[in-house]
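Participant: Listed next: structures, encoded as C-alpha cells.
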Structure 1
Amino acid sequence: MLLDTLCVLGIDPGTRITGWGVIEKRGTTLVHVDNGAIITRSRDPLIDRLKVIHDGLMEVIERHGPTVGGIESIFVSRNVSSALKLGHARGVAMLAAANHGLELAEFAPQAVKRAVVGTGRAEKKQVAEMVRMILGLPEIPQEDAADALAVAIARAHRMNVELPVVSGRRARSRRRG
C-alpha cells in the first residue's frame, strides 16, 4: 500500500444481512477493493446469527487490513424489537472493529446519502447508482453491500473532519484524558 493510501471499511449492519465494503483512498481518488454481504438464517437463534456476523467481519478485516471504518447508526424505528436486534448487530460489528484496533466512526443514513449523492433525502437506488459511478463499478452491487460501500465513501470523504469515534485509537485516547 502506498504511503498516501488509506484502506476504509464500510459496514451496513443487520441481523439478517450485514453489508460490507472495502475501498482505498489514494490521494483524492477512491478505488473499490471488495464488497459483500454476510447473510444469516432468520430461523437460527439470534446468538448464532450474531456470531456469524462477528466472525464474517473479523475475516473481512483480517483479509483487507483496513485502518479506518464507518458504520451506519441506528435510525428511529417504531418496531422496538427490530431496533434492538439492529443494535445487537451493530454491537458485534463494533466489537470486530475494536478487536483489530480499527478506528470506527458512526454515520446517520442521511449523512451517508449527503456524502454520496449530495442530498440527505436521496433514494436507495440513487445512492447505489452513485456508488457504482464513484467507484467505476460495471454494475450496482448487492443492496446491502452498496449501502456499506456508501458508508465507506462517506468515511473517506470526511477523513479531515472530526467524527464521533466509537472504537479505536481516538476513542481510547479520549478515555485517558
Structure 2
Amino acid sequence: MNLEYKHLLPAGFSPLSKVWIYQSSRLFSMAEAVEVEDVLNNFTSVWVSHGAPVKGFSILLFGQFIILMADETDTTVGGCSTDTSTRMIKELEKRFDINLFDRTTLAFIIKDKLQLLPLAQVNYAIENGFINKDTLFFNNIVVTKKDLQENWLIPVEKSWLSKRLSLKAEN
C-alpha cells in the first residue's frame, strides 16, 4: 500500500492552516470517491467566512479519510463557516450511508492494509500480536497542516494512544 500523501497537500498553504479529518466507517467505492471529490471541491470553491472567501482545500485520502483544510492567513474561519463544513460532511454521511463522526473507531495499517478497529478492541489486538508499538496509526486529532504532515500517520508508540494501552516491551 502506497502511504505517500504529503505531496498531495497544497504547497501554498500556511503550516498553521486548520485541518479537520473525517474518517469513513468504510472504504468508498471508486464511483463514490469521484462523487465525494466533486462535493468537496464544490464546497471549498464557495466556502466563505463572514462573506469573505476561505482559502480552502479538500481531498479524499486512502479512499477513507476526508481532509478539509483552511489557510487562515487572510480569512479566519468562524463558527458559521465551520458549521457549513459540518453540514456538508453530514450530507455526505446520508448520501453514502456512512459514519464520518465516529471517534471511537481507530485506523491502522496492518499487513499493508488499512484496518479499522474499535477502541475497545485495541488492547486485545495488542495482546494477540496484531498491533505493536511500530504499527502505523492514523492520528486523526491533528489540527494543523504541519501536524497532518508530521503526526498523522505515525507509529502507535508516538501517538496519544500509547499512553492508554499496555504495549508489551518485546513488541
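Participant: 1, 2: which one has percent of Cα pairs over 24 Å apart, as calculated, at 32?
Facilitator: Going through each structure in turn, the value belongs to 1.
Participant: Now for a different question. Just checking, which of 1, 2 has the largest value of mean count of other Cβ atoms within 10 Å over residues 108-115?
Facilitator: Working: 1: 18.9; 2: 13.2.
Largest value of mean count of other Cβ atoms within 10 Å over residues 108-115: 1.
Participant: The value 1.6 for distance in nm of label points 7 Å out along Cα→Cβ at positions 12 and 148 was derived from one model only; which of 1, 2 is it? Could you put the intermediate results ahead of the total?
Facilitator: Values: 1: 1.0; 2: 1.6.
Source structure for this number: 2.
Participant: Separate question: A value of 21.6 was derived for mean count of other Cβ atoms within 10 Å over residues 20-27; which structure in 1, 2 was it taken from?
Facilitator: This figure was derived from 1.
Participant: Also, quick follow-up: Suppose helix-only ellipticity at 222 nm (-39500 (n - 2.57) for each DSSP H run of 4 or more, over all residues; to 500) works out to -15000; of 1, 2, which structure was it derived from?
Facilitator: Values: 1: -15000; 2: -8500.
Among 1, 2, the structure yielding -15000 for helix-only ellipticity at 222 nm (-39500 (n - 2.57) for each DSSP H run of 4 or more, over all residues; to 500) is 1.
Participant: Rank structures 1, 2 by Kirkwood radius over Cα pairs in Å, for residues 52-155 alone and report only the one at the top, that is, the highest.
Facilitator: Values: 1: 14.5; 2: 15.7.
The maximum falls on structure 2.
Participant: Out of 1, 2, which has the highest value for relative contact order in percent (Cα under 8 Å, 6 or more apart)?
Facilitator: Numbers: 1: 29; 2: 24.
If we compare relative contact order in percent (Cα under 8 Å, 6 or more apart) over 1, 2, the biggest value is for 1.
Laboratory data are not the source of any read-out in this text; all were calculated from the coordinates shown. Not measured: the values here are computed from a predicted model. Cβ atoms are built from the backbone, for glycine too; each structure is taken alone.
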